[in-house]
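Scrolling down, you'll hit the structures one after another.
No lab work stands behind these numbers, since they all come straight from the coordinates. In this text, all values refer to a predicted model and were calculated from it rather than measured experimentally. Cβ atoms are built from the backbone, for glycine too; each structure is taken alone.
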Structure P
Amino acid sequence: MKNSEANSWNDALARHAASAATFRETAGAISPESWSVPLGKGKWSAAQVTEHLNRTYQVVIGELSGGNGIRIRTPWLLRQVLRQTVLRSIYRKRKLPKGARAPSEVIPKDVEGTQLQLVERFRNLATQFEQIAQSNAGKDERNLTHHIFGEIDVLRGIDFIAIHIEHHQRQIANQ
């Protein structure tokens, strides 16, 4: 792996680590009374948001370990258009579009555990993800699957996951 490529991996992993740390801090500071209260009408609670991120990590870790990723739900041509427009905008602005929907694989149907347990599970999964992502550094054949955008190379996928965490951290910050 070249120096510039190593720096890119280190930068992506550092952005991920920072976003995960900020999310943990924010989630841990929410009052127990507010933890399970929806963030708005038709919105998830901080507990559900945390479980959603935990489920996302589980799917991504499984995929990086050789398992299946999330099922792609868009036709090939639409995916190409969305990758060139929406995905580029997400990376540039570091924000997900309003109204973006989670795929069924990571929707928090049931939330088991206390606030402390969910945040600790998040911390453990974030660490596990970073370790497995690092072990995939420079392996061009590895991709992460997004339900809308399709396959994304692992390096850009790490950054997408950081953006995803930042999105949810902003949501729960006002709880």
Structure Q
Amino acid sequence: MDMQLEPIGVGDFDEVFRIMEASFPEDELRSREEQRALMDEDFYTILVDRSEEGAIAGFLAVWRFEGLLYVDHFAVNPQLRGGGIGSKMIAALKEVSDDPICLEVELPETRDAQRRIAFYERNGFHLCEGDYMQPPISAGKRPLPMKLMTSVPVDAERFGQIVRVLYARVYGISGL
């Protein structure tokens, strides 16, 4: 049976936000209000996989730009991790996107970060060579040194284009 990712309804937001809060450090999260406001944007979608009981097993928060799909947040419900749900969700996302997929990962300086990078590599992603600094996700948050990973290998020119799109469209930084 193929996994079906579906957009969340407004009633699912609180459950997704709880998983988000349990899965990401403070500096990688927007406030509840900022995150909820993104739901009204045409280019932003939260896709979920549901358990047989209908609970949210995992989610992918994605931005759709021309020629690029950016995964802003991706998490599996902490109680369901390790069962292959994440790999199935990545495969399902690749099936519905004709565009290359990009995401941010922490620098490979900790065991957890190395494990996450290896997970994405097993699922067909490539670690980009260039340096990348994630701007503050919202007011009062810190910038974070990160790495980008893409579903197709990219050269330095394409890497720079992706960074400019993310800075302008996701983080509101223009003039790069």
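Some observations on this one:
- Ranked by mean count of other Cβ atoms within 10 Å over residues 9-16, structures P, Q are topped by P, which has the highest value.
- Comparison of P, Q - label where mean count of other Cβ atoms within 10 Å over residues 65-72 is highest: Q
- A value of -0.44 for log10 I(q)/I(0) by the Debye sum over Cα atoms at q = 0.15 Å⁻¹, for residues 121-160 alone, calculated from one of P, Q, originates in structure Q.
- If Rg/Rh (Cα atoms, Kirkwood Rh) is computed and equals 0.96, the structure in P, Q: P
- Here helix-only ellipticity at 222 nm (-39500 (n - 2.57) for each DSSP H run of 4 or more, over all residues; to 500) was derived from just one of the structures P, Q, and that gives -19000; the source is P.
- Computed 2.7 for distance in nm of label points 7 Å out along Cα→Cβ at positions 41 and 145 - originating structure among P, Q: Q
- Comparison across structures P, Q (criterion: relative contact order in percent (Cα under 8 Å, 6 or more apart)) gives the highest value for P.
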